[in-house]
Structure formats: structure tokens, C-alpha cells
Structure 1
Amino acid sequence: MERKVVITGMGIWSCLGNTLDDVRQSLYMGKSGIVFSPERKEAGFRSGLCAAVEKPDLKPFVSRNLRQFMPEEAGYAYMATRAALEHARLDQDYIDTHEVGIIYGNDSVAEATMRALDKFREFHDTSACGSGAIFQSMNSTVTMNLACLFHLKGINLTASGACASGSHAIGLAWLLIRSGMQECVVCGGAQEANMYGVAAFDGIQSFSVRDGEPARASRPFDRDRDGLVPGGGAATVVVESYEHAVKRGAPILAEIVSWGFSGNGDHISTPNVAGPARSLELCLKQGGIQPRQIGYVNAHATSTRIGDAREAQAIAQVFGDYRVPVTSTKSQTGHEMWMAGASEIIYSMLMMKGGFIAGNLNFEHPDDDTASLNIVPETREARFDTFLSNSFGFGGTNSTLIVRDVR
């Protein structure tokens, strides 16, 4: 029997804030987390823009011996997961005596790998890499660190699906819980915020060059968009079967109704329309949801010319004459990449619970493709009980989630 899957806890470490209350306020006020980085320009970046993500102090929580295994993004994920477990009322005693799993989205560990190999090349000695280097540099570093630190004994898996990684992680957790294979899974996404992880993106001219106006640089769907802005951090949601959540007296925040996915089977970096449209269609079909039941769409839209246009066409194709409200929170955060699919679930949850839709910053002029959408340019009071969130990535990997409120 297919089981209902619910969200019981959330935690986030974002350029918009490091608590749910701070992030909710930032969303409502239309605050931008994007800044100009002189360090990146001096290093040779074409674009000096990035999201400002605070580095957490792990010393009060994690011993020095264990911190050596953690790269930057694992630190963000640790802080987000601490908060999510507390929000879900999952204490360590419960975790130690029950099977709780983890699926986390991550698709790079560039800085940790680079620094270890630089030491090897400098000293011509592999031991110079350091004893923690192998654990920091593996793509599964976030899940291996969190599973060991929080003693998680269920599924232990990293979802690497480019910019859909965080969304795929939540979708996989939904699938396992729905089928009865797991009762509770910690899931989310993390992204390193250093310059090294995104240098190659800058090299192919993916980033906005509006260096003189950081808050206006990320402009999803706008006619004058000129590229994305890189972000980072981590977002964690605790996902459980409804029965499990009720049994342990957990706060039930919302239901994950459905997960849809697809592959473009096309160009490695240029998206098409058919792939994203199939992801949306499958998600609606799996959940038995009609387009008009969706009260808000959190778009993947990263502020690139082709990507935003193709997504706009896909949304218009699927929703037809229903002009569902659409925004991209990347207008405030930049593109949080491997984290984005998870953080945007939290952003949308905060809007749904708070009775508002955060405006799509810098949306001043539509183009021929984006004019087909009902894009909300400024924060609007709005009540909705069901939202859809898109995440698409390089290689043509697409993921769509539908979440419904539980009041």
C-alpha cells in the first residue's frame, strides 16, 4: 500500500539567513543575498558576483578530529541538519534506537580536492594530502559525514544530478518511504560557496557581469538577463511516513504529494522544452493533481537566456490557459546549484505557511517566451495550499516536486 509522505522538519544555511525566521523575513522583504567579490576579480574571474554565505563555526559541535573529514559544504549541511532535526523533534536518543536514513544532493568538492592535490604536487609525497583528504574529496562526503556524526543507520546515499541534486534527493526519499522501505529520511542539498567550485562556469561565460549592481544582477525571466550568479550553502528537510510522524508526535508541516523526473536526451548543456515538460507532466500525473490545483510554481529559472526561455515554454505548455503564479527565488539567492532543489522547497514552504509569494526580483521586461507566464515581480500576499518546484541540471536531468500544506 502506498503511504503518505510528510515533511516534519526543515533547516537551512543560506545567503538569506541561517534560521527559518531570518530566511522568511528576507524572502518577504525582497532582500538580495548577492554581493560583489573583489577577490574573484583579482583571481581572474570575468564576473565578480556571488552570494554571501557565512562560514559556520563548527567548533562547539564537532571535534577537531572529526572536522578534518569535512569540506566546506559538509559544514553547511551539518548546521542545516542540526536545525532540521531539532525542528522535527528528532533527538539523538530516538535516532540511536531507530533506523533513520540520509539522502543528500552534492555534485562537487572542488576546493578540498584542489588543496589536497596541490600539497601532493608541492611535496611530491602523497602523505602530504593529509589523512582527511580522501573523505573531504569524495562526492559522497556530505552523506558520509552526516551519517557518522548523527549516527544515521538507514539508507545512506548521495544524489549527484547536477543542479537537480537536492530535488532528486527529496524525490528518492519520497519514493522509499512511499513504498515502505524507509520510515524516516534526512534529505537535502549542499553547495560549496568558494570560487574554485565555479571557476569553470565563469570560464564559459555563464555568469552575469553586472558587477556594479549586485542586487540587480540575477534577473530570472527578464528580457535583459545576462547570466546567473553562483550561490551556496545547504538545506535539509526531514521526511517521514505519515504514520511514523504521528506515532512519535512529530510536527507535520506538509505532504510531499509527488515526484516527477525526466532526461532531455539531448545537448549536455543546452536544455530543450520537451524534457522539462515531461518532468512536470509526470509529477502531476503521479500525484493525481490537476494544473489548476497548483497555487504557485517555484521555477528553476537561473537567469540564463536559453534556460529561462525553455522553462517558460514548458510551464506554459503544461499549464495551458491557467496563469499560475510563477517566481524564481534565484533572483534573491543566485543559483545555489546542488543545494537549490532542496532550499527552494524550504523557501516555498515558508511562503505557503506565511501567506505570501516572494517577488521575482528584477523582472522588469518580459521577452517573447517569458511573457506567456504570470510572473510575480514583487512580494504579494497570497494564500495557496499546493506548490510545484522545478529543478533542472546539466546533462538534461530534470526533477519536479509537488508539496501540499497540512494545517
Structure 2
Amino acid sequence: MLANTRETYGLVSQLLHWTMAALILALIPLGLYMYELPASSAEEVVYKSWFYSLHKTLGVSVFAIAVIRVVWATIQPHPKLLNADNKLESLAAQTVHWMLYGAIILMPLTGWLHHSATEGFAPIWWPFSQDLPFVPKNPQLASFFGLAHYFMAILLGFSLALHIGGALKHALIDHDETLQRMLPGRYQSTSRELANPYFKRLPVVLAIFSFIALGGAVVTSYVLNNVGLAQPGTDTSLTNNSTAGWRVDKDNSQLAIQVVQSGKLVSGIFGNWDATINFDPENLQAASAEVKIDVASLSLGNVTAKAISADFLNATLHPVATFKSGTFVSTGDDTYEIRGQLTLAGHSKPLDLHFTLRIENGRAFVNGEAAIKRLEFDIGRKGFSKGDQIGIEVLVQFTIEASRAVPT
């Protein structure tokens, strides 16, 4: 019997149920295991990335099966409860049932959303698109979806515990056929008349409230985790207080980096930096610029923590990176080069910045870039010196909008 009846589940529902159960029970410990794996060497990164790809691939499989299961459930009759006369117990069973339906769809979906918003690291093993449409690569968005995935895992685990506990109660205490109805070939029809459930809409309403509460927890946690992130943790001078010619409009400016990781380009941004700029195209000899960067404010997808660790940027020991200009050179119409000195991760090396400049109505628009060879600053030298996992060259890109400062 493939289809459901009002008395028991059909073979299709049973196969979907146990396939989902096996995948979910494998994914939960797999997720905990891979999260704790170290990533201090190239070999460890490859090992960890493999498990992340496995987790993601199984996750999208769960999502596809969950959608099929929910669609199948909507077109099939739902077997009546064997204990409908116990109103509170049946209410709990129905509520958990709807919570599980929502969680088995939303948990893999939030994981996929997190993957889509994150730059690089551990692809899904399939020939289709890695990303969902209309989901931009954005560290803040990735962080939000990551939190949603985490909280959804908690709700799913809670719902599963109640579901399994209820099934065991029916089998070991009530000694009824509830569990047998989900086992192929085990249920024997009794042809008895089963009562309709007393509650119809209330279980759905309670399940919806559980997801609303979960959404509130995600938003609250995200806000609390991001309070003060835009503030420098070690150098209070990183504020937009330039009065030396130009005042940077931080809302319309950005300092970003790009690096190749496992053959794929990964982008990151620094959330907290400041530039003191004195520049006149007609008087380049008097021009000067100094940029201070809060290293710990870097967002680089799933590898942010590793990027600012002691093996790479070492934000704890060297919290502020500084670029000080030396000579400004005109290289063409509205194009310039700055030959200066970069201090990063405890090392100081010469660095040339190339940029274009447009000035309109007292407002400057700058776009530029520079290439940094990370090994010159001992960044990632331990375990990542070959460049096969992480590129040797890091591209720094900056966009600056500034207005003329009023001297004080």
C-alpha cells in the first residue's frame, strides 16, 4: 500500500520518514564534529572543508526530501490519532508534528541561505548553483542566517526529542500500534472506528508561535552579538575625525580585500578604519595620507576567526595596521600612485597604492587598489606558504568618498 489511509501510513510516507530520520540523525553529530575541527594547517583546512561540504550536501538533500514529504502529506489523508480521547496528549503530539514539519524545511534552508551569503569555503557537491537567487554575498547577512541555522537546530533537536519520546511511550507504556503504523508491513488493521482529533487549528497556531519566538531569539542574539562591533577594541583613535584637508564619508566608503582560497576568490571587508587625508592635485609635494585599520574588524566569511588569529593577521598582538604615505605621483589623467609604508602583523614593508580621483562640487570620489604579498608580513606562513590553499597575493581595494574638511 503506497498511499496513506485514515488508519495508517502508506509505504511512500514511511520511506520518506525514515530517510529523513537517518539523514537528520547523521547531520546533527556531523555538524558538531566538523565545527570543532582545527584549521591550523593546510591539511587540516582540507580535512575540515571536506566535512563541511559533506554536511552541506546532505543538508540540501534533506531540504529536497522535506519538501517532497510536506507536499505528499498535503495530498494524503492523515491517519487519525489512536489516543484522540486524551486531549492534552493529542494536542502535544499534533503541535510537535507541525513543529517538525517546519523545522525539517527551515533548518536546511537557513543553512543554504548562510552558504549563499558566505564567500568561499566548502562547496556543495552537486552540479547546480551553489547560491540561492536574490541572496547577496554579505558578512552580516551570513552571520544572521548562521544564527538562524543554529537556533533552528536547537528547535529541531527539541522537537525530535519530544517526537521520539512520544513514540517510545506509545510502544513501551501504552502498548498501542502508533509506532507500528510507521514501520513497513508491521501494522495490522483492526477495522475499528477512530475518533477525530479534538483540536484542529490550535496545534498549528502553537507551532507558528514557536517559530515566531525562535525568530525573536535570532534577532535578539544577532543584535546583541553585533553591538559595539563597529567600535575599535584597542585603539580609540580609529574614528572619523580627520580635519587635514578631507573628511571621509564612512557610510559611502569601504576597505575590502580579496584572496584566492581553494581556487575560489573570497572577499572580505574591514568594518572599522579611519583615514587622515591632505591632498591637492595641484600640489602633490604637500599631499599626505595615513590610514589606520582595526584588524579585528575584518569579516571574511566562515574563516574570519582564522584570518585574525595568531597564524595570520594576529589581531591580538598587532590590533592596528597602518599605512603612511610617502610620495604622491601622477600617472595619468585623474590617476595617481602613492608610495608609502604598510605596517601589518608586526612588519613594515613598502607598499604602492594606485587610485583614480574625481572631484565634483567640493566632494572627492576615490577608487583604488594595492597588491600585498602576505608572506612578506609572515601572514599564514605556517602551513600555508605554498599558496595552493590560500593565495600568496592579497588584493586590497578601497572606495572613498570625502568632503573638504572645515579647519577647527
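Just so it is clear, none of the values below were taken in a lab; they were calculated from the coordinates. This structure is a prediction, so every number in the text was calculated from the model and none was measured. Cβ atoms are built from the backbone, for glycine too; each structure is taken alone.
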The value 14 for relative contact order in percent (Cα under 8 Å, 6 or more apart) was derived from one model only; which of 1, 2 is it? 2
Determine which structure produced the value 25.2 for Kirkwood radius over Cα pairs in Å, calculated from the coordinates; the candidates are 1, 2. 2
Say we calculate distance in nm of label points 7 Å out along Cα→Cβ at positions 112 and 352 for every structure; which of 1, 2 gives the highest result? 2
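Kindly point out which one of 1, 2 the value 1.4 was derived from, the read-out being distance in nm of label points 7 Å out along Cα→Cβ at positions 248 and 272.
The read-out was computed on structure 2.
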Mean projected area of the Cα convex hull in nm², for residues 288-327 alone: greatest across 1, 2 for structure 2
-13500 is what came out when helix-only ellipticity at 222 nm (-39500 (n - 2.57) for each DSSP H run of 4 or more, over all residues; to 500) was calculated for one structure; which of 1, 2 is it? 2
Figure out for me which of the structures 1, 2 the number 54 belongs to, where percent of Cα pairs over 23 Å apart, for residues 176-311 alone was derived from the coordinates. 1
